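Engineer: The structures considered in this document are given below.
Every read-out reported here was derived from the displayed coordinates using simple, explicitly stated rules and does not represent laboratory data. Only a predicted model underlies this, so the values are computations on that prediction, with no experimental measurement involved. Cβ atoms are built from the backbone, for glycine too; each structure is taken alone.
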Structure I
């Protein structure tokens, strides 16, 4: 399992970062992983990211959404409930247990896929973190606030910029 290996979780986060990255040249990322020398123009627009027009790419500040997720997580702590990524996104969309819904957190106006990408991005960047619970038959991965959570708490102007094509 990933959590048992010393670098397993770190490698899993690298795979997640690769999947969420919609701007970097895929061939360059793979070359870097295999420690190959690679120049920007070596791709010659052969990957989907290099072929995509730059006008489509947007850098979005997701700090606002991070604060919304923290409100849901705070409510879950008050209800003595642990949240998996699935439960967190469900609560964000006003689905699942009504006790986890927060009245002043609006339902996002983008797809669930985008919401899951935001949660993944916050996870790999330290705004959220995994909390593993082990039982005799399974391992459950819960989410909690990460080490960078203090940066976005309150009304400060901290930005979390995410290059992603929102749907």
Structure II
């Protein structure tokens, strides 16, 4: 896929599967990744990546997966992905901005959509964050990562319009 940045909005418009973009520090721990995301077309939702050591070892919150019908957490180890929690019925409307927040601790992940807790899971660790699409085009904006204790905050400068 091709990722574009226009006026502070990150866009991935290919409907092919498994497009990912990463940023941050693989040693980040106990943080919150917050952003706005919008599905612009295709059959699925989008993927919010946390705890990434690299592109083959990570967690992703799959929002509106399986034909835009449900959400879950998947864990990828050495390139092999598995679903690690029960599915939650959830879909995304096209061309609607959603506020997404993932809190990622040493032993717990919390997923919030528009301020409402959707699910928690007893997984965690450390790692970078990222964005992904699967058979969907999407846009992302207002990305920020901050320590849960307030000691640091990161906003990718390349994605900020001056």
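Engineer: Once percent of Cα pairs over 18 Å apart, for residues 45-116 alone is calculated for all of I, II, which comes out largest?
Structural biologist: By percent of Cα pairs over 18 Å apart, for residues 45-116 alone, the leading structure of I, II is I.
Engineer: Using percent of Cα pairs over 25 Å apart, single out the structure from I, II with the greatest value.
Structural biologist: I
Engineer: For mean count of other Cβ atoms within 10 Å over residues 37-44, which structure out of I, II has the highest calculated value? Walk me through the intermediate numbers first.
Structural biologist: Details: I: 10.9; II: 19.2.
Going through I, II one by one, mean count of other Cβ atoms within 10 Å over residues 37-44 peaks for structure II.
Engineer: Oh, and also: Figure out for me which of the structures I, II the number 2.1 belongs to, where distance in nm of label points 7 Å out along Cα→Cβ at positions 69 and 85 was derived from the coordinates.
Structural biologist: Of the structures listed, the value fits II.
Engineer: Out of I, II, which has the highest value for distance in nm of label points 7 Å out along Cα→Cβ at positions 53 and 109?
Structural biologist: Evaluating distance in nm of label points 7 Å out along Cα→Cβ at positions 53 and 109 on every structure, the highest lands on I.
Engineer: Match the computed value -11500 of helix-only ellipticity at 222 nm (-39500 (n - 2.57) for each DSSP H run of 4 or more, over all residues; to 500) to one of the structures I, II, and report its label.
Structural biologist: I
Engineer: Of the structures labelled I, II, which one yields 26 when relative contact order in percent (Cα under 8 Å, 6 or more apart) is computed from its coordinates?
Structural biologist: Label of the source structure: I.
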